[in-house]
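Taken together, the values in this text are just the output of simple stated rules run on the coordinates, not laboratory data. Remember, predicted model here, so these are calculated numbers, not experimental data. Cβ atoms are built from the backbone, for glycine too; each structure is taken alone.
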Structure P
Amino acid sequence: MNASGYPVLGTSGPIQFQQTDKEVTIARDGNVTVLEGTARIDSVRGKLRVVRFGNPQALQKEGSNLYSGTGGVQDTASVGRQGFVEKSNVNSVLEMSRLMEVNRTYSKIATLLQQQHDLHRTAIEKLADVPA
């Protein structure tokens, strides 16, 4: 399972471990092996299923960083690296400055709309006053 509790899929279905498994190793080609019990020989538990989609923009967002779609094919070009942490492809400083810019623009537009509303209300009040 991953950190969210979802099963990790292999080419033959979910990869399952036993309680006696230790020293989980993931090879570059995606093969998952373990040392089983007191044995010194690796036991294969499965091969990670890595899928590539021809049109990634057509994937449907399911939430929690999960996507669904059809037409995926086994990706044989990708390699896995055990012990590495994937980094974000987003520059957080740049995105935070963009967020502040959007927030300021939103505030300015909201103020402008409020002023426009107040102007309309004042105009209607003055037009409604009929001299006696």
Structure Q
Amino acid sequence: MADTKSPAPRPLSPHLQIYKPMLTMMMSIIHRITGSALYLGSLGLVWWLIAAASGPAYFDFVQGVFGSVLGQLALLFYVWALIHHMLGGLRHFVWDTGHGFELPSVELMARASLAGSLLLTALIWVYVQFMMAGA
């Protein structure tokens, strides 16, 4: 029978204190966080749709909430989370096809996903602000 006593106590499984943080590991964690944030953001979307169906007074109230500084920050984060999660899903789809497993490709796709999510969010935000100013 194998000796289960080791000379030094070891953790039962690897964890964040063992691994050096890498971009791909951080992207995986952010992908999970954005997935969870999308649940909360979707509840906000449902609240806005219910307010639109409830009448002008309640809709104006909800519009005021989303129009506040905190509401705008929440909307900005929701848009970024949606785009970031989508690009992460596309990255995983590429992996599901059996491509992109080389380390340079993995790093490139992680960086592209992060940069693309920030760039697309900024473009959408600028476009929406431009359209709102014209309305």
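General observations
- Parent structure of the calculated result -10500, given that helix-only ellipticity at 222 nm (-39500 (n - 2.57) for each DSSP H run of 4 or more, over all residues; to 500) is the read-out and P, Q the choices: P
- Mean count of other Cβ atoms within 10 Å over residues 62-69 from the coordinates reads 12.8; which among P, Q: Q
- Structure (P, Q) behind the derived value 27 of relative contact order in percent (Cα under 8 Å, 6 or more apart): Q
- For 0.25 (FRET efficiency 1/(1 + (r/R0)^6) of positions 22 and 46 (r between Cβ atoms, R0 = 30 Å, to 0.05), calculated) the corresponding structure among P, Q: Q
- For 210 (volume of the Cα convex hull per residue in Å³, calculated) the corresponding structure among P, Q: Q
- Label whose coordinates, when distance in nm of label points 7 Å out along Cα→Cβ at positions 30 and 94 is calculated, return 3.1 (choices P, Q): P
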